[in-house]
Structure I
Amino acid sequence: MKRCPACAELIQAAAHKCRYCGTDLDSYVAAHEATVEQTLFSGHPRVIYSFGQYVLAVCTLGLALLVYWVRSLSITFIVTTQRVQVERGLFSKAKDSLELFRVDHFDVLKPLGMRMLGLCEVHLHSSDPGMSSVYLYGIPGLEAMADTLRDCSLRERARRRVLPMEQM
């Protein structure tokens, strides 16, 4: 036996519909899970995310690698099903947050240097005046994540009942 999430009555554990309130349990749970924010990626971008950076690191005997490492440590991407957060800084931190329902469209950029390492860059264009664009780079599996972000953006717009405005 288990409790119905809608009316709290005891029902069979294998039930898909509550016999008391008539709630479809599968769709109820799916709708609830859509409102829960889940983390898709949290961490720093790769130290070297372009073939040109790799060549420069080899040519400078690792000195450029040290610079790229510090730059990578100074930025943190937190990508969830509802927002994208970018935290910048080593000692003093500044955190910017972009809600996915504000994202107008995505650009997936694949420069040759990144393609050689199997990476890409995603440019998010938004209607938020404070963060009109966000670049995500150096994240493994970013191209597949861009499709997931697009679906999450559409789901967030539907959940919040937000309609896109046409720019003139």
Structure II
Amino acid sequence: MVQELSPRKEKDVSLACSKSRTLKVYRSSGSRFEVVDMDKTFAIDLNLLSCSCRAWQIYGLPCKHACACIESKSLSVYRFCDDFFKMKRYRQSYKGVINPIPTFDMYEGYIDEGDIIYAPTVRSQPGRRKTQRIPSQVEHHVTKCKRCGRTGHNRRTCKEAIN
């Protein structure tokens, strides 16, 4: 089997194709389709290489909705992938010579005393340090009466009869 796409993108396309097998495809006209995915519907145009989920336009690879339409027409998914992900371009990017960058041993006299960056001096702020936790804005204190046990008021404002 000849690999059409770069290794990573080949894996992405095969994953999208496997996810597309559970989708329902309805042909609208020519190259237009409607795909039902669970409770949502998506519009696909194979000529424009577009899907209403916008993943195909963004990533350059057919999404699972587009894969369902392509497989329903018995076409090759690789025909609808962007040329940048094909093996021809992948090999061209590594065709040129990539020169290594050598490391140079630096001698002690090279580093000037002014080039060394030290940690900043930190002084503690004046005054007493905070020891209590600052409560968050969503945290609320619920008052509970010590006499009757109900919430919403305290012992001083309790209107219950004294037992």
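Bear in mind that the values in this text are calculations on the coordinates, not laboratory data. Just so you know, these numbers come straight off a predicted model, no measurement behind them. Cβ atoms are built from the backbone, for glycine too; each structure is taken alone.
Structural remarks
- Computed -5500 for helix-only ellipticity at 222 nm (-39500 (n - 2.57) for each DSSP H run of 4 or more, over all residues; to 500) - originating structure among I, II: II
- Origin of the value 14.8, where mean count of other Cβ atoms within 10 Å over residues 8-15 was derived from one of I, II: II
- Comparison of I, II - label where distance in nm of label points 7 Å out along Cα→Cβ at positions 96 and 128 is highest: II
- Given 41, 19, 15 for semi-axes √(5λ) of the Cα gyration tensor in Å, calculated: source structure among I, II: I
- Looking across I, II, the calculation of FRET efficiency 1/(1 + (r/R0)^6) of positions 80 and 144 (r between Cβ atoms, R0 = 35 Å, to 0.05) that yields 0.00 traces back to II.
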